[in-house]
Structure 1
Amino acid sequence: MRPYDERLDRFLSRAAKVFADQGYHSTTMRDLAAATGMSLAGMYYYVRGKEELLHRIQERCFTRVLAGAERALEGVGRGHADPVERLQTFIRHHVTFFAANLAEMKVLSHEANSLTGERQRKVNAIKRRYVDLLEGLLRDVAPDEPAVERSAAAYALFGMMNWIYNWYDPAGEIDPDRLAGLIARVFIGGFADARSPSPVHGG
């Protein structure tokens, strides 16, 4: 892991906001220099170009959200822990992290296919670990559910959680923890119902 660099961290956060507002392909390095207050030479000290910058933003964000989820789940244990409680913990962490990092998460959602080659492979490897973590939680909740449906359910849940960047205001009437609880109730209730469909009674 790279040593923490506060200047780099601030640069990546500001650059993520520019990419989120303008789109990666529409943004130039000069736009980034103006928005971040860093000279072109200063930026090139950290990254060799725009794609490397996008890679650093995505790698940093996925690494942080994965590590945070793993820590949160350690707090509720495994074995005797309620699988639904562990799933709720994952959802709460994801939504609260998302609310605190809206620009970065929007970039992850919008620019998932903008990286190429080895950079894309590295980010996809971290992303795969995060998806696998959620699919494992879903397997604990519904062990008899077919793997293909658990995978679809995982992406449906990510869709619910990640779409909030389009409408959610963390300073609004519903705080991130309350929103996480709402999403957990909607998803878990629906996922539980999907396991045991109600019989259809004729008229």
Structure 2
Amino acid sequence: MYYISRVEIDINNRRKIAELTHLGAYHNWVERSFPQEFSTGKRSRKLWRIDYLDGKRFLLIVSQEKPDLQKLEAYGVPNSARCKSYDTFLNSLTNGQRVSFRLAANPVKAVKQKNQRGRVFPHITSQYQLQYLEKRAKALGFSLVENEYKIVQRDFPILMKGGGKKMKLARAIYEGELIIEDIEIFKKALTNGIGKEKAYGFGMMTVIP
């Protein structure tokens, strides 16, 4: 069972959202929205993303459990949290269907090194960030519609590590159209996420028929 949830972030209340200065703070907000999992330490995978629409900012979450809507509104506009079953929508998708998509990803490459484990490096140019998605499309169960996809935002949000160390992660926001080629693999991509750093707001793809 999967659920999709949304809450409007209360961007007009600066004191309320003062802590939301890095990806780790958002990750903590998401985890605390599932208090039973948070208290037991047995946490399931959750995908999340920040979206902007009509001057408003929203937190979206895909999860296997329902969040506590009151906790979800910790930094949100009161009474703006919503949660509904995701399965109904997922089961309506079919092979051959053309859909619009949005994806926030952490495009990286692994470079093999002699006598060492491969090191991971970020793709930092739009050319290689586009190639990152193009090369993975088939394995994720879809094909990109030629000339109908692009990167709409590129940045390097901060993740605070232990000891106050700051780490920048490459982020690319993709939008466009795709065709579903293998529905079962594609649904796994929508629920399990794409690429690395899923806990910190990467890997969530959403689609609209």
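The table for this structure:
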| quantity | calculated |
| --- | --- |
| Which entry (1, 2) yields the derived value 3.6 for distance in nm of label points 7 Å out along Cα→Cβ at positions 13 and 101 | 2 |
| Of the structures 1, 2, the one that -24000 was derived from, the read-out being helix-only ellipticity at 222 nm (-39500 (n - 2.57) for each DSSP H run of 4 or more, over all residues; to 500) | 1 |
| Highest-scoring label, criterion being relative contact order in percent (Cα under 8 Å, 6 or more apart), among 1, 2 | 2 |
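Every number in this text was worked out from the coordinates using simple rules, so none of it is lab data. The shown structure was predicted, so the numbers you read here are calculated from the model rather than taken from an experiment. Cβ atoms are built from the backbone, for glycine too; each structure is taken alone.
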